[in-house]
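Student: Each structure below is given as structure tokens.
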Structure 1
Amino acid sequence: MKNRVTLKDVAKEAGVSYQTVSKVLKGQGNVLAATEARIQAAVQELGYIPNVRARNLREQRSYLIGYSWQPEPPDLYNPILEKFLRSIIEVAERQDHHILTFAWHQKDDQLEKCRSLTQSGHVDGLILSSIDFDDPRVAYLIEQDFPFVTFGRANPEWDFAYIDVDGEMGLYQMTEHLLALGHRRIAVLAWLESSRTGEDRLRGYYRAMQKAGIPLKEGWIDRGENIVSSGYGGARRLLQHPSTERPTALIGMSDTLAIGAMNAAHDLGLTVGRDVSISGFDDTPLSQYLQPPLTTIRQPIWEVGQRSVELLFQIMEGREPTERQILLPPKLIIRQSTGEVSNQ
């Protein structure tokens, strides 16, 4: 069996000390270009592979970042999550770190998994998403003073590092868009009240309607899970009222809910964009290929992921971040699923 190639083997081949080899491979060496070239040539010739476990033990670091989230049901695809994951992986690997993902399925699992990872030393820091009010993971990590960053906000009085998209601005923009098209009976397919993200978004709707002087009608906020069937059921309830009373526009809290609403409108014999305007939130890749293409709110997910990792590295390295709580603006994407109101 071939023995493992060591730093000393590389040093002998390159004619330098093993300490010099170590520094050069860490990017810390202050040596002549010719010397560095000999070291790199020796690495290639001998097939040297760093002993990551030994390095981690010496430095008391795992070079792993944990990522915790609540997965969607097995039959649903979440392109926003995939884009976010690709983004954080790209930035972490530039810093010689890798992402260790762990999902929680039950509320009781959240805290136990965080506690296990932080106390075992398996990760150097954590990134969390699917944040809600009174989130036990956030409360625990604040108490433990463990390095973490969240995608999303929890209780307003809690002081911790986060990056989020301004959902209130997003729904304000969408409601203003519908008002400009002449709509006055605008309903929302919303999430459950425990969702901090959902409640932030709803505030934008309330603000735009209040600014327009339009009183909210009872039942115009239909709450449910973030699944297609919930959007379908909510839309059917709202659109089965007489034509003079039903909403002329529905805002889905997500593209998923909007897709359900579009199917419900079709089954009720309504033409989306003409008889009823329907919009979403997320700008998932398929939203532009729906019939009609979906008006929605685009989140800068790639930027959220990249800046989350950058912020976490600042915290892990003990540097005071210039910004600890970052709110990024979304963008209104207008397509054919929203149109001028045909009747009121």
Structure 2
Amino acid sequence: MMTPRERILTAARRGRPDRVPLDIWMTPEVRDRLQAHFGVATEPEVWRRLHLDKIVAVYPRYVGPPERRLPGGLRQVPPWWHTVREVDYGTGHYSEPVGWALKDATTLAELEAFEWPSADWYDFSTIEAQCDAWPEHAIEGCYVAPFFWHNHLRGLEQSCVDLIAEPELTEFMLERITRLCWDYANRFFEAGRGKIHLTQVTDDFGSQHDLMISAECYRRWFKPLQKRFIDLAHQAGALVMHHDDGAIRRIIPDLVELGVDMLNPIQHVCPGMDMAGLKRDFGGALSFHGGVDNQDVLPHGSVADVRREVRDCLATLGAGGGYILAPCHNIQPVTPTENIIAMYATAFAEGGY
């Protein structure tokens, strides 16, 4: 019997553990509902009931400028000072972005005057102790996502336009974003003292149908940045997970070239993302995390549909090893509890090698 850490890291290195490891991403509402269902008081007790190997994330403590309260219930949130509104959808509660600090900036002077965040806004002193608190679990720490942070500064639409129409502004913003991320990541890995097993050098370039930006823009602006952080993570002894929703097939060869170790979340309903094709073409270079459809099968399918989906994931992505079964994003509150239980019960019962 392997420990959860051994099982996760064996699969992350494209090996074959004693069984397919199981992980979960879920909203707070789902977590609370599962705790109530099982009659337990903590999330780790839910992990045990579902036979999860659970990758545990560790974080520095934020000690920078506090968020700013605005009229109308709005909040301006550090570190990028985008404005959010709390929205209750009935089943789930989200902080939705409604404003961006640099959306209307047109000059370098406006960018220079912005209150750029600093790694000094984070206290890394507890990272090692957080790692030590989970001796049987794989530890994930540090998160770098330059395109995502650019979105936070300018809004998604304008940040995409910037890559073509505003190269000078784009270069300035990405340099400042990278400066923060580089300092943050170096301090994080130093504080972790070799105990960070997995890290995310990630972004969201995919839409439901294709990339949100051209592959050429990705290669010009973001691929070189990712290379720096992937190399840094590997030097620190961490494997690199790349999270990217949607149809990203066209840049997966770039991710392999960069040295990404694990691809998440495998949204296989999108064009080019079929599981058999990904395993065939990239299984020799990448491990896979995710796969279980979270748009239709988990929230709207029957228990039988969920079991069939899990078996498909085990048979394709799990063939020969190199796979961690999980939903292809956070399980949402509209997902029936019985479907969540069916997912993990099936995977645990049938995921042996």
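All of the numbers you see were taken from the coordinates with simple rules; none came from a lab. Not measured: the values here are computed from a predicted model. Cβ atoms are built from the backbone, for glycine too; each structure is taken alone.
Student: Going by FRET efficiency 1/(1 + (r/R0)^6) of positions 118 and 230 (r between Cβ atoms, R0 = 30 Å, to 0.05), which of structures 1, 2 comes out largest?
Tutor: Looking at the calculated values, the largest one is 2.
Student: On FRET efficiency 1/(1 + (r/R0)^6) of positions 46 and 142 (r between Cβ atoms, R0 = 30 Å, to 0.05), which of the structures labelled 1, 2 is highest?
Tutor: 2
Student: Continuing with the same structure: For distance in nm of label points 7 Å out along Cα→Cβ at positions 14 and 38, which structure out of 1, 2 has the highest calculated value?
Tutor: Answer by largest value of distance in nm of label points 7 Å out along Cα→Cβ at positions 14 and 38: 2.
Student: Upon calculation of relative contact order in percent (Cα under 8 Å, 6 or more apart) from the atomic coordinates, which of the structures 1, 2 produces 22?
Tutor: 2
Student: Thinking only about distance in nm of label points 7 Å out along Cα→Cβ at positions 246 and 326, which of 1, 2 has the largest value?
Tutor: 1
Student: Using FRET efficiency 1/(1 + (r/R0)^6) of positions 102 and 182 (r between Cβ atoms, R0 = 35 Å, to 0.05) for the comparison, can you identify which of 1, 2 gives the largest number?
Tutor: By FRET efficiency 1/(1 + (r/R0)^6) of positions 102 and 182 (r between Cβ atoms, R0 = 35 Å, to 0.05), the leading structure of 1, 2 is 2.
Student: Same structure, new question: Say we calculate FRET efficiency 1/(1 + (r/R0)^6) of positions 166 and 334 (r between Cβ atoms, R0 = 41 Å, to 0.05) for every structure; which of 1, 2 gives the highest result?
Tutor: 1
Student: Can you say which of 1, 2 returns -0.30, -0.51, -0.64 when log10 I(q)/I(0) by the Debye sum over Cα atoms at q = 0.07, 0.09, 0.10 Å⁻¹ is computed?
Tutor: The read-out was computed on structure 2.
Student: Next question. Between 1, 2, which one scores greatest on distance in nm of label points 7 Å out along Cα→Cβ at positions 30 and 278?
Tutor: Sorting by distance in nm of label points 7 Å out along Cα→Cβ at positions 30 and 278 in descending order puts 1 first.
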